[in-house]
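Multiple structures follow.
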Structure I
Amino acid sequence: MVRLMSKKRVFLHIGSHKTGSTSLQNSLYANKSTLKAKGIYYGGYHEVWRMHHNLAFGLFKEALEEEFISFPSSHYYFSQIAEKPVVVVDRIKQEFQEGSYKQMILSSEGLFAPGHFFAFHSGVALTDKQQVKVNEYVIAKLRELLSDFDVTVICYLRRQDLILESFYNQYCKGPDPNITAPLPTFTEYCKARPVPFDYFRDISVWAKHFGKENLNVKPYERTQLPEGVVGDFYINILKFSESEYERLESIDAGEDNSRINRDVLEYKRLLNVHGLDVEFLRVSNAIGDAHRNQSFLTPQERGQILKDCADSNSRLAAEYLSRSDGRLFYDTEVKKEEPYFGLTFEKSIEISEKLTNLFLLERKMQQSYIKHLLEENINIKYDNATLLQEVERLKKELTELTAKQDVLATEFADLGEEHVALKAEHSALTTEYELITAEKNNLVDQVDLLTTAQEAILYEKEVLKGELRDIYESKSWKVTKPLRAMRDRLK
């Protein structure tokens, strides 16, 4: 495992579910460069989801293996998303160190009570005891993996009755393709799906391993989060200024923007239509009333859920938010809403007609686009033919150039050999030149010596001539002339 030299800060966002986590994660991804400029790392996430579900699913899978609980290994949660936790964290630490970051953000709502949420969606049946053990293992293991860091855990909590309805709404909009039509009713769904209503118990496990002082619990209510989750996270957690936050790239992916009309949702549920989310949203927008009849709970059922959760919520507010009044959620009024009586025949006909018209319009647009593509294909074919001719011409030119290159290569090789020979000859001539020059210099020195000697002899000759001349002109020479003549005769 990679270890850091000194502890740095990790902001660990654990959701929970249906609290705008996707909007926050999309924003973090879109503003990575801004975060990096402030020394904040957001990376190591699942490349498709852009959140740390790879780590969360990996921990969940490891927890199941640790407890010897069987699971469908072919399910995409385990086969495509989950990664070995230690590998993910080591990769994150490595990137964190190499980038010289000061802080880090990890985000996955899947980290909050995976024994409840992941188990349901992956088809793993867990008892209440097993759910608790799985949740405990995930949190303890994550604390171990992040032991090199000072960790602040951030958790947004939505009112339990509202999160239950939101889950079902999302379930109907994007059903499991393995389930045959129709999808279960809300009542049937609630019986099959475990939803953690005891927030105090779940948050206390995080406090046990990360420390109560390192937990930042925030109720997901408009009155308590006026900036929304995204704004709250940047401004109150990351300490961005208002002006810095306003300059961020905006990501509009809120839940309200994808809410669809209740009749359209019921239509989709009954037919169990997988996909076509954009088409159903367009039909919903055409019909309107997207915010009407969105309650799946009766006032009595809602009131009972709030009553069942009251003690847990109160303890959580008192212990983790220091609220003496024990109020976790301020908006707890159970409003009397118009009941939904189901999809009428007339409304189903209207929805079917709008879908049909939409499909016909899309088909017309597709046909127009196909015509455009055909025309474009003809142009491309013409361009391709022209390009083919040009390619052939270039190939011919390339062949000629290659032949010329071969000739030049041969000439170059010959010149190279000649160059080597000339260099050798030059070296030999240089050596000979140096020898001749030395010999010449030696001869010059000898000539100088002979010239000096010659000049000395000539000088001595002139001296001797002068002396001889003086003798010839002397009186003695004249007196002795008869004697010299007698000597010559005697010879």
Structure II
Amino acid sequence: MLKRQTFFRAFSIIAILTIGSKLLGFVREAIIASYFGTSIASDMFYVALIIPTIAFTVIGTAIQGYLLPVYMEVKENQKDHKVFTQYSHLILLFSFMLMLLLMVFAKPIVMLMAPGFSDEQFDITSLLVFVMLPILLIMTINSLTQVVFHTNEHFTPPALGAVLNNFITIIFILILYPFIELYSLATAVLLGSMAQLGYQYHLSSERFLFKGFQLKESLTYLKSLKPILPIIIAAIALQLNLVVDRIVASFLEPGGIAALNYSYRLLWIPLSILLIPISTIYYPKLSRLIKMNELEEYGSYLYSGFKVIVLLSIPLLIVMCFESNNLVNLVYERGAFGQDATNRTAGAFYFYSLGLVFFGTREYFVQHFYANKAYKQVMLGSIIGVFFNILLSILLAYYFGINGVALATSSSMLIQSVFFYIYIRRSYCTFDLSLLVRASITLSIIAFMLWFFMPYYSNGYTFLSITITSLITFITFYIVHRKEITLMVRYLKGT
């Protein structure tokens, strides 16, 4: 039987497994980069991949935001698990119908997302979409199993499932590429998702797939899903940020979409290893504290998560910005991915990295609203964010190319974080923002130190430069914020 995990144990396991998953993910990305570089072929693949990914993200966000509290209530009140099963069947039915709809309209969607493509490129991309669309249904099932695991505070299986997914994907890319080239990527991604499905469902305590599906009974739950609409709209708005990025990039230089994708994936290493797990682990307990009406403890716990994100993200941001070129070089530059592709990707990565703190806080604040079932606030903040992203992407891309597109996305995350914080302060609790101010001052001091010292050690030694910059940054940050870090660790050890 799977054991419930403490914060530190859960965080450590998720971090270690996510590191493994991301390392494999970068092996996968490096293989793709070496085969295709930042060419039009890689642009076609990433446009095709983003369609089922966006569709799933909308469904997955709704599942995690709405169904997790429902299942938690079922577990804690010892209600009939049929409720969860019927909700699962309803969501799977919707996912299946959406998959069929996207298959029918694959080409028009591709034409909308990448209007700069040629007719031949539209056809190839549409076929890639068709191959990968079953991922939508597979990932929906994976997300439902994840609800079961997270409710029981078992965070290991979903993290390990992602490792398996990347491993299988890499194996099949290597096997199939000599035979079907670009299509090997789509096929391998599909097979990797299937492997993750088999693993996670096997370990799940809920066998919702094989319990009798009753359409009439499932449809009776439709009215109770009304609160899910703001979550879906918010998720669509958030994913529109990526769509806007790709649309704008398709009118820029060839390979711009791929460069944005590579840089965005690189950004998600620290996000998925260190920052997103905080939201994942905090969410179940925040939901429990709200249900128990422990508002004072809730406020303290919510603020502790914010402090963790700030103290982790600021030093990471410094390293990522100052070493953007070296990080891209280390991860991607080989084969068809040359110096020009490195420069293009590093520029976008730099401007994505500027928003690292706000990518983390935006995700964390959303969990607060989900725990309080304040879904409309998430929807409103996300719509405001996508509005500014569209406006800034068009404006900044004119002057800065894909770098402007990346900066627009980071700015959108900042705007959403500020909006969510203002609402939290008005309605729930006030955070002490002096930590953020002090951390920002420390950032400025470290930035000046690196600006002065980097010319002496960065020329021609990629790994050495990254190592020295990281040591200077983290040691200095720890010395300045030793008290806050120590208190934070002590607090979390008690959770």
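Can you say which of I, II returns 49.9, 184 when Rg and Dmax of the Cα atoms in Å is computed? Kindly include the intermediate steps, with their values, before the conclusion.
Working: I: 49.9, 184; II: 22.2, 71.
Corresponding structure: I.
Matching task: -27500 is the computed value of helix-only ellipticity at 222 nm (-39500 (n - 2.57) for each DSSP H run of 4 or more, over all residues; to 500). Pick the structure from I, II. Corresponding structure: II.
From which structure (I, II) was mean count of other Cβ atoms within 10 Å over residues 101-108 calculated, if the value obtained is 14.1? Walk me through the intermediate numbers first.
Details: I: 22.1; II: 14.1.
Matching structure: II.
I, II: which one has distance in nm of label points 7 Å out along Cα→Cβ at positions 301 and 333, as calculated, at 2.3?
On the way: I: 2.3; II: 4.7.
Checking each candidate, the match is I.
Looking at mean count of other Cβ atoms within 10 Å over residues 85-92, point out which structure of I, II has the largest value. Don't skip to the answer; put the middle values down first.
Values: I: 18.6; II: 22.1.
That would be structure II.
For which of I, II does relative contact order in percent (Cα under 8 Å, 6 or more apart), calculated from the coordinates, equal 15? For relative contact order in percent (Cα under 8 Å, 6 or more apart), the value 15 is produced by structure I.
Every read-out reported here was derived from the displayed coordinates using simple, explicitly stated rules and does not represent laboratory data. Note that the structure is a prediction, hence the values are computed from the model and not measured. Cβ atoms are built from the backbone, for glycine too; each structure is taken alone.
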